[in-house]
1. I, II: which one has relative contact order in percent (Cα under 8 Å, 6 or more apart), as calculated, at 28?
2. Please state which of the structures I, II yields 38, 37, 33 when Cα extents along the principal axes in Å is computed from it.
3. One of I, II was used to compute mean count of other Cβ atoms within 10 Å over residues 58-65, and the answer was 17.2. Which one was it?
Structure I
Amino acid sequence: MDFAEAAVRKPLHDVAPRATLCVRASTSTRKARMVLIAYDLDAMPVVDDDLRVLGVVTRGDLADNLPEKTVADVMVLQGDANVLPENAPVAHAIALMAYERVHYVPIVTEDGELVGMWDATSALRWTAERMGYVGP
């Protein structure tokens, strides 16, 4: 199977990690920064009480010392267009990242509940593996 066919046939739930740390919009930027550092993450989804995605917060968003701010003050909003269902093909995530310039795509159930997140680095690794490259 060639790369294009694999990208169209492979659903995101087969490649994106299921367990994703997330944070609420009301969380302090200090606490969010601590979580990212503790778990060596570059970003994490921001969710409401029903685990619906509101946005994504990155290390870059939290780089400045923002003692009085919350995640809601600095996160990148994620409209429905930047969130994909878990059964969407890998090709959709790659296209979204490329054309909308997003680096992180939250993955949700049919009901809109967060189940994971796929990032641009993982997409590049998946692509390289399909092309025959073997990582270290």
Structure II
Amino acid sequence: MQYSVSGTFSEEKVQKILKNMMKDESEKQLGVYSVFKQDTNAWMGIVGVAWMEENKVGLVYRFFKKFWGQGYATEALKALLEYIATNFVGLEVWAYIEKENVSSRKVAEKLNLKFQKNSTFHGLPVMCYQWLISRS
């Protein structure tokens, strides 16, 4: 993995994170999902949200390297954001992206996430983007 604002984890920490994600999905009907390629059914990665507060989530996505740069992250996140706009009115959606991660910054901008501030997340300097729902 080239960029991860939360760093690398021990197996124990990964198990704890997965349990929390499954709990969030079960209780809040919004979590992290696997993404598969339609024509081959190949597992490409994950996309979803991490609940940060009652009404605030951070976008989560990881794709295997062979799927980078092909628009899959943008497509999957767009579908997720459309689902959120329809089913979770008023939910704050944030993305925390390392400055060096130009590809993820481009994805955020394509999805109408707006840069809000520089900050730190898990001790790493990040650029904070917020999704502002625009309704026509």
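1. Values: I: 28; II: 19.
Of the options listed, only I reproduces it.
2. II
3. Derived from the structure labelled II.
None of the figures in this text is laboratory data; all of them are computed from the coordinates on show. Values in this document were obtained by computation on a predicted structure and should not be read as measured data. Cβ atoms are built from the backbone, for glycine too; each structure is taken alone.
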